[in-house]
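Structures given as structure tokens follow.
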Structure 1
Amino acid sequence: MGKPTGFLEYQRKLPAKEPATERVKHYREFVAPFETGELTHQAARCMNCGVPFCHNGCPLGNFIPEFNDAVYKQNWQSAYEILKSTNNFPEFTGRLCPAPCESACVLGINKPAIAIEEIEKHVIEIAFEKGFVKPHIPHIRSGKKVAIIGSGPAGLAAAAQLNYAGHLVTVFERDDKPGGLLRYGIPDFKLEKKVIDRRIALMEEEGITFRCSADVGGNISMNDLLREYHSVVLAIGSTVPRDLNIPGRDLKGVYFAMQFLKQQNKRVSNGSINGEEIFATGKNVVVIGGGDTGSDCVGTSHRQGAQTVTQFELLPKPPVGRTSLMPWPNYPMLLKTSTSHEEGGDRKWAVTTKEFIGDENGNLRALKVADVEWSLNEDGSLKSFTEVAGSEREMPCELVLLAMGFLHPEKKGLLNELNLEADSRGNVKTKTNTYQTEISKVFACGDMHRGQSLIVWAISEGRECARNADEFLMGTSFLETKDNSLLHA
């Protein structure tokens with residue numbers, strides 16, 4: 001590394017953020033960039049660790065020590081070339097990834113880990129600013145046509161890689177703009193949509209065609225695509241939300257998180273909203289689910305002017321530090337305080353919701369909740385829970401947002417038309433390590449294949465799926481794999 005003693009000399013720092021009282025007044029990103037000197041200091045903390053476990057912690061296999069070294073030396077072109085060799089969209093992962101690479105950082109054994117995610121974001125933004133990011137247009141076209149169904153991170157990654165291989169790629173998206181949950185699931189205060197638009201414009205320059213408002217299995221026949229295209233990649237995500245079927249579920253005021261978040265994203269982009277509008281303004285809001293989607297609902301509710309915001313989690317409160325059940329370098333389930341939590345509200349753990357209570361007009365007015373107590377297995381892991389006697393109570397509430405995750409991809413339309421085999425969890429089943437479904441020319445990747453997961457895993461799946469689809473089309477493939485990445489010329 002450029003400064004072998006950097007980890008002894010510099011402490012982990014993160015960029016400054018706009019104060020919570022100010023940022024809740026808008027939907028823009030609010031994290032300031034590092035000064036160049038501080039950025040190089042943070043990169044200098046990357047140590048000569050011998051075996052860089054961050055490689056293994058990253059689902060994409062990013063060459064993290066290598067780009068940290070280039071950042072320390074302020075060799076921005078080299079840093080960008082190293083980063084883009086494994087990651088098609090650092091501007092997304094640098095903003096949204098929970099950074100499993102940092103959990104696997106060797107320095108993290110007894111010191112705060114390298115600020116890898118922030119360094120990654122700075123590398124790609126500097127690369128755009130300096131003009132290093134240019135369209136990668138294939139010199140030779142194969143003549144093979146590939147359809148990508150879905151334009152989330154998995155679909156975009158598959159499209160980019162298959163286009164690099166020289167195929168003619170068309171991406172079909174049922175919404176009015178491409179991006180999938182990046183556009184309509186992630187709030188603008190975490191990812192401004194101009195960042196997506198910048199990347200889509202680049203992909204179009206590279207020769208990729210985007211067809212929006214194109215619902216394959218709805219207004220477009222899958223059979224027609226199978227006849228027209230040499231291969232089809234399915235990347236429609238895991239979009240069926242987990243429900244809470246308790247008394248009062250049909251009351252007005254109980255919604256899925258994505259109904260709420262998508263509407264606000266459309267408002268910010270001046271898009272049209274169909275159906276009943278959902279607002280948190282002036283209401284007591286309860287978000288059920290303690291993950292990132294729940295956190296996004298918390299931040300959006302603050303910005304809409306909710307009277308109170310409370311987030312429930314059925315599981316007990318996680319620990320602040322690793323336990324014997326979370327040994328390094330495994331990804332630990334630790335207490336996470338997001339920027340939305342910094343903005344206010346209350347968080348409650350080990351709480352179960354028993355009933356939605358309505359008024360005489362069918363509107364939600366309260367919840368019936370109770371505390372729970374968890375029993376443990378012999379190894380200390382969670383086993384089951386029981387309700388704490390005497391803890392049942394009513395809680396005033398006019399808006400509930402269900403953010404309990406997703407079960408599997410939608411079967412109606414596309415998947416029913418294809419009649420593909422599903423695995424035990426309802427995801428599309430593929431042949432081992434090939435991403436190929438029982439229909440030889442049809443491949444599946446991302447959340448619809450893996451199950452609900454991280455954006456970085458979706459990109460990884462899209463890349464690996466593209467390589468297998470390319471091999472199916474051409475008999476061999478020169479596209480990168482996680483274990484053998486090449487720098488694009």
Structure 2
Amino acid sequence: MEKPVIPPDEKKTAQEASDSQTIVTGNRNDGNMVVTFYDNDMEARADFTPPMSDGAPLNMDLVNALLIKLNIVYGFQWETVQETILECNLNHRPIDNVVIARGVKPENEVIEYYEMNPHLIQPPRPSDASRQIDYRSWSPFVIVKKNQTLARLHPRIEGKEGINTHGIVLPFQVSRPEGVSGGENTRIDGKFIVSDIDGQLVIEKKALHVRDSLVIKGPVGYATGNIIFPGDVSIEGPVSDGFKIYSGGSVTIKQTFDVTDAIIKGDLVVAGGIIGRGQAMVKSGGGIRTKFIENCRAAARKTIFVDSEIINSSVFTLENIEMGDKGLILGGDVYAVKGIRAGGIGKKAGKSTRIHCGIDFTAEQEKEKYNSKLRLIAEKIRKLRELMETKTEDSEKRAKMEELLKRLKEEQKIAGNKVSELLGRIITDEDAAVEVAGAVIPGTLIEICQIALFVSEPLNHVRIRLDKDSRKIITEKL
């Protein structure tokens with residue numbers, strides 16, 4: 001059996017040794033053994049010295065006497081000591097730091113606790129400038145899904161008593177790891193804490209809460225990254241250009257919204273204005289309320305309220321556009337199914353203003369898509385027929401062209417039927433009207449139910465609507 005001799009570089013320091021004893025014999029040339037205790041008597045080690053000259057060798061009787069004297073009653077390594085004494089006596093060389101007795105350390109009791117899912121611990125914001133990092137894609141918010149695991153239960157571990165080399169029983173300690181607990185919108189599911197909803201994970205005093213709304217105290221920029229949240233979002237600062245917002249609820253912005261791309265399931269409320277960069281797009285599944293809209297594409301299913309101006313923008317709603325008392329629509333295309341109320345429409349120079357009411361713009365856009373497809377199919381059929389008119393003796397090739405022609409005609413028929421269907425859906429509200437408290441500037445186009453009025457002379461304090469009998473656009477004084 002190999003002796004557990006510890007290399008010199010792993011020996012414990014003198015400060016760790018608690019006591020030492022030496023076998024004392026009548027002759028100083030006799031072999032001897034020095035025993036030292038470590039770790040509060042949990043371990044005993046010995047240094048063996050061989051006999052010199054006519055000295056008596058080490059033997060187990062002397063060792064037994066020392067064990068009684070030192071009260072070593074547990075964990076004594078008999079075989080190791082016997083082999084070491086034999087080697088020391090035969091080879092006449094000292095052997096140091098041999099473990100001759102070892103106790104058993106107590107094992108602490110660990111109470112049960114919930115450990116947070118490590119995948120939900122937010123990593124620090126990347127800062128390596130040498131890498132190509134899109135800081136807009138980094139977010140300081142932790143978003144979780146319904147039924148996602150937030151924490152796992154670590155069961156209780158029973159403690160075990162220890163015993164030292166003197167046979168003294170050592171009690172175990174109780175360890176209480178710092179865990180987490182479930183909070184708002186969470187539940188216990190077996191051994192796990194899970195989320196009851198989609199939302200933001202917030203940790204307060206080691207309690208895990210899932211919030212159905214996200215509140216951003218400052219601006220949206222590189223400190224927040226893009227905002228992607230399943231519930232309501234409240235932003236107390238401005239939104240910088242280049243950052244996207246996707247919300248499964250409503251969005252409230254208390255300053256200016258420099259929109260790049262935004263898709264909002266609920267309402268959008270902007271205390272400042274909405275500014276775009278030409279191609280910027282904001283879509284709302286509810287309504288929009290803002291101070292102004294400039295150089296932007298904005299679409300909403302419900303009414304859009306604008307206090308002051310819509311400038312050079314494309315605005316779409318399936319309900320109404322309501323401007324403030326002095327609110328102006330200056331340039332761009334505006335679609336409102338049920339009608340528009342404004343302080344003024346059009347401007348004397350620059351981009352013209354086009355108003356469209358009474359039509360479902362989604363159906364019209366889809367119709368245009370199918371019309372483009374019909375034009376493309378017609379061009380393919382024309383080229384294919386020209387090719388088929390050329391003389392060819394390859395019957396297999398001609399059969400393939402005829403099969404292709406048949407498929408194109410089927411696609412043409414389907415697309416044509418779809419256009420006919422959409423035509424019946426485009427005109428949706430013949431009662432739609434445009435009311436202007438101020439002036440409609442010449443150069444403005446107003447279209448109601450696909451019947452157009454081109455304004456060539458100023459119109460003041462006017463209501464513009466469709467006369468259903470004559471199918472003409474008429475104007476009335478407010």
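Quick note: the coordinates plus some simple rules give every number you see, no bench work behind them. Bear in mind the structure is a predicted one, so any value in this text is a computation, not a measurement. Cβ atoms are built from the backbone, for glycine too; each structure is taken alone.
Tabulated results
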item: Comparison of 1, 2 by volume of the Cα convex hull per residue in Å³ - largest value held by; result: 2
item: For 1.01 (Rg/Rh (Cα atoms, Kirkwood Rh), for residues 46-293 alone, calculated) the corresponding structure among 1, 2; result: 1
item: Read-out mean count of other Cβ atoms within 10 Å over residues 94-101, computed value 19.0, structure in 1, 2; result: 2
item: When distance in nm of label points 7 Å out along Cα→Cβ at positions 206 and 430 is computed for each of 1, 2, the largest belongs to; result: 2
item: Of the structures 1, 2, the one that 7 was derived from, the read-out being relative contact order in percent (Cα under 8 Å, 6 or more apart); result: 2
item: Value -9000, calculated as helix-only ellipticity at 222 nm (-39500 (n - 2.57) for each DSSP H run of 4 or more, over all residues; to 500), assigned to which of 1, 2; result: 1
item: Structure (1, 2) behind the derived value 2.7 of distance in nm of label points 7 Å out along Cα→Cβ at positions 118 and 462; result: 1
